[in-house]
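Q: These notes open a run of structures that come right after.
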Structure P
Amino acid sequence: MSSVAADMHSETLAMVSHFHSFEAHQLDVGSVINIGRPWMPGSHMDHLLVSLPYPYGPELEWAPAEAGGARFLWLLPIYKSEADFIKRETLDEFESMLDAEGVNVLDPNRHPIV
């Protein structure tokens, strides 16, 4: 989900899907991916955090069993400093900081929180 339409989002999804398709690189909540470039033009965030779609709850996270039971997770763009923080501390602590500071995670120009 992005507040700005950009063709490179399709490329990013293809890259992450391909990466996830390898047994050695299975992604889950809390995984951090260095995508090697900004997630969109003009942004300085070059990592993605695999996260639950908190604002939408389990209705978005899980597709009904009759539809295949797929799980949908968010890819939140984050800064390298934030990725380092998550690895050093905890995902819960990082998410608590996002909540406490009221960070708009869809803002491509947001400032890093750590």
Structure Q
Amino acid sequence: KKVAAAWTWLKYITSGEGAADVARTTGYMPPNKAANELILADFYKQNPNKETAVRQLPLLREWQPYPGANGLAVTQVIYDGIETIVTGRANDMPALRAELQDEVSALLAK
């Protein structure tokens, strides 16, 4: 019974209508074209800002990670540094910059 219910839910949520319902209620971009092009056309006319991400899809390019096995770790160091700045915890910007440079350089050297 649970398996059948799960299968019914998966079929619905991955359908155009299910994806459109998620987009309407959460603000997230629907994950399939059926929802974007057919079902949400009127919704986007009434809420043009909700279509911004969808209109930008053709501009997307492949993500270019930092080279080497530590590429994701480098990205995380940078994200953490940005978080330190935007949350107001960065008291000494030159020191933070030097620390981030050292961490990134060490990761890229591996």
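Q: To which of P, Q does the computed value 23 (relative contact order in percent (Cα under 8 Å, 6 or more apart)) belong?
A: It was calculated from structure P.
Q: Taking distance in nm of label points 7 Å out along Cα→Cβ at positions 4 and 92 from the coordinates of each of P, Q, which one would give 6.8? Show your work: numbers first, answer last.
A: Details: P: 3.5; Q: 6.8.
Traced to structure Q.
Q: Okay, moving on. Ranked by mean count of other Cβ atoms within 10 Å over residues 44-51, which of P, Q sits at the highest value?
A: With respect to mean count of other Cβ atoms within 10 Å over residues 44-51, the highest-scoring structure among P, Q is P.
Q: Which structure, out of P, Q, was helix-only ellipticity at 222 nm (-39500 (n - 2.57) for each DSSP H run of 4 or more, over all residues; to 500) derived from, given a value of -18500?
A: The value was obtained from structure Q.
Q: Could I ask something else about it? Here distance in nm of label points 7 Å out along Cα→Cβ at positions 12 and 100 has been calculated and equals 2.6, so which of P, Q was it run on?
A: Details: P: 2.6; Q: 4.5.
The structure behind it is P.
Q: Same structure, new question: Comparing percent of Cα pairs over 22 Å apart across P, Q, which is largest? Numbers along the way, then the final one.
A: Working: P: 34; Q: 60.
The maximum falls on structure Q.
Read-outs: derived from the displayed coordinates by stated rules, not from any lab. All values derive from a computational prediction rather than experimental measurement. Cβ atoms are built from the backbone, for glycine too; each structure is taken alone.
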